[in-house]
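Readers should treat all values here as calculations from the given coordinates under stated rules, not as data from a laboratory. As the structure is a prediction and not an experimental result, all values here were calculated from the model.
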Structure 1
Amino acid sequence: MADARIPAAADAPQKKWFKLQIHSILSHDMRQIGIIANESQARIFSHCLVAKGIANEVEAEGPNQWAVWVHDEDRLAEAAGLLQRFLSNPTATEWKEAARQAARLLEEEQRELREYAKRVHNSEEVLPRYRPFGAGLMTLILIGICAYVAVLSKAGKNMEAIIPLMIANPMKWAGQLTEVRQGEFWRLITPIFIHYGPLHLIFNMLWLFQLGSLIEARKGSLYFLLMVGVIAIGSNLAQYLMVNPRFGGMSGVVYGLFGYAWMRGKYDPSSGMTLASEVVLLMLLWFGVCWFGLVGPIANAAHTAGLVMGMGWGFLSAKLRH
């Protein structure tokens, strides 16, 4: 038998119809109630049954033969009676009105299903925190660059090696971004690769590894790299404008990544970037310790700019996600 179901009624997601259909499939109690000799009329009658909450299917059984099947055995007599009335006068106004009513019901249900789909996420979206992840490629590359610059510059002691990476040459500094204005645009980013001393390098790389791997795994390498670049430029400019060009380090970016993961996890738990409360407390305590000058000269303006940028980015992306 050729399968030519009429999707408008048989496969449409009308609530009551759908529940009845599931029940009937499990119970194997679908029954044929008659034949309609016109496809258009078969479609109209199928809609009429839907309007009355009677689950049905219409299948082509041959030339000008459309069989009407009803799923709920308890409503067979009602459906058969409707079919006899329909066949006696298929052009009656009541059938056209019933068909229009069914179309409205199906359209409304389709709209509700679309709205429901927007609120429901699959397991990959809801539970990404359970997906394992390792070190991200871009995270490892950034760590490698920082390590290379640290070796080349002897942990910041070789000024000739790090001056080309500074946002401005401190030996010629006149309060303007002279080198950048002359086309050395990389200087807006490259201060993040400069570290002064092994502890400075190790501390920043540990946090970069943890936060960078997390974000890169959830958002992808290109997104992560874009985030690092934007936060690096913002935090470097803040430190330069508020202090001077004698600074370096990944900590501004680290605080940006922390702020992003913190806000994103807080306002969008399904993102899989929820940070432990101990991590949040530790980062904020260290932020305060640095501002009070308890650990020597620190690029606090870069920390603050990075944190604010990251928090704003995370908050907005979480809200836009919903």
Structure 2
Amino acid sequence: MIYQADDGSNIDLYGRLGFNVSDKKSGDTSGDFDGRIGFSARQAINEKLAVIGFTQYQVNAAEYANNISAEDPDDFTARYVWAGLDFAEWGKITAGRVSSGLIMFTDIGDVFASSDVAMARQANVIDPTAVQVFRQDGTIQYQNTAGNFDFSTAWILGNNSSDLDYGVNAAVRYTLDMGGAGKFQPVLAIQQSQASHDDTSVQSDDDADKYQMWGVGARYYLGDAMLGLLYAEDTVEYLDGRPDSTDKDYEATLVYSLTPEWWLRTGYRHLENTDGDGLSLRDTTLEVQYKATAKSSIYASYSWRNGEAGVNRVTNKRVSFGGSDPDDDYFHLGLRYEF
């Protein structure tokens, strides 16, 4: 907390520092610095209305945001940059590179310190700023909660780097509290994007025309355990008569708290692409986390991988995933401090 006023106005600082040792990207063991910094702000206008905003940058983030492409590992690149209005029980509107409501869905599979998000990976074929589908430039989003439902809907305008005619997405989550039998949270997510094909296009494939994604999943909480299951499918359509490139992704995750300090995570991911780059992912991951304090953790994980690298249909170059060959196992050791 940097600033706090009596009317609820505030400015908060968020940061993350860490160091990771892994053989993930090159096959050789190497060490990499991990750093994020961000600010959130809230200016109260009255009891029912406030101006809100958030910005977060990361060292060498996997992003192409706001016309910034990190070429040096020491560069800071935008992950989130947005401003908006909070209408209390009437929901909130945010605009920019927003914290997308699609996170309600992607978080089901995104539980490991070292893994990468696979579902909806083809979104950036149409929108180069969408390195990950839940962070896209030029988004105007509405979010709210009604009873047991959390929902969001968004219109994606894009910017000069997006090459979008339009984009839309939506997500809805329902929470069913079953008392001693646990808590069940099903989620549904969808997105559609259309390319504009203008003269300034920075698409990797100028004939890629439309992107569609849908996903369904759920989390089940019981005691100290959380089980997650999801299925996602995304498709890119082309103008030149090529067949649609389709990803089908199945994922299962399990998080278990042995004690407040010791946490176990495991999961399996199976992704197959047809009529596109041919990428295949078959990953099994086991991770142990030790929370030394409320803000600092040590992670150790190993991923067994039995997938196949794809081939880009335009460049004929190999397509890896997360910077590594999907057929190579890897380990990860990480120290992380958040403030």
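Using the calculated result 6, 21, 19, 10, 8, 9, 11, 10, 6, 1, 0 for P(r) over Cα pairs in 10 Å bins from 0, in percent, pick out the matching structure from 1, 2.
1
For which of the structures 1, 2 does the calculation of helix-only ellipticity at 222 nm (-39500 (n - 2.57) for each DSSP H run of 4 or more, over all residues; to 500) return -500?
Derived from the structure labelled 2.
From 1, 2, which structure was percent of Cα pairs over 24 Å apart, for residues 54-173 alone = 25 calculated on?
2
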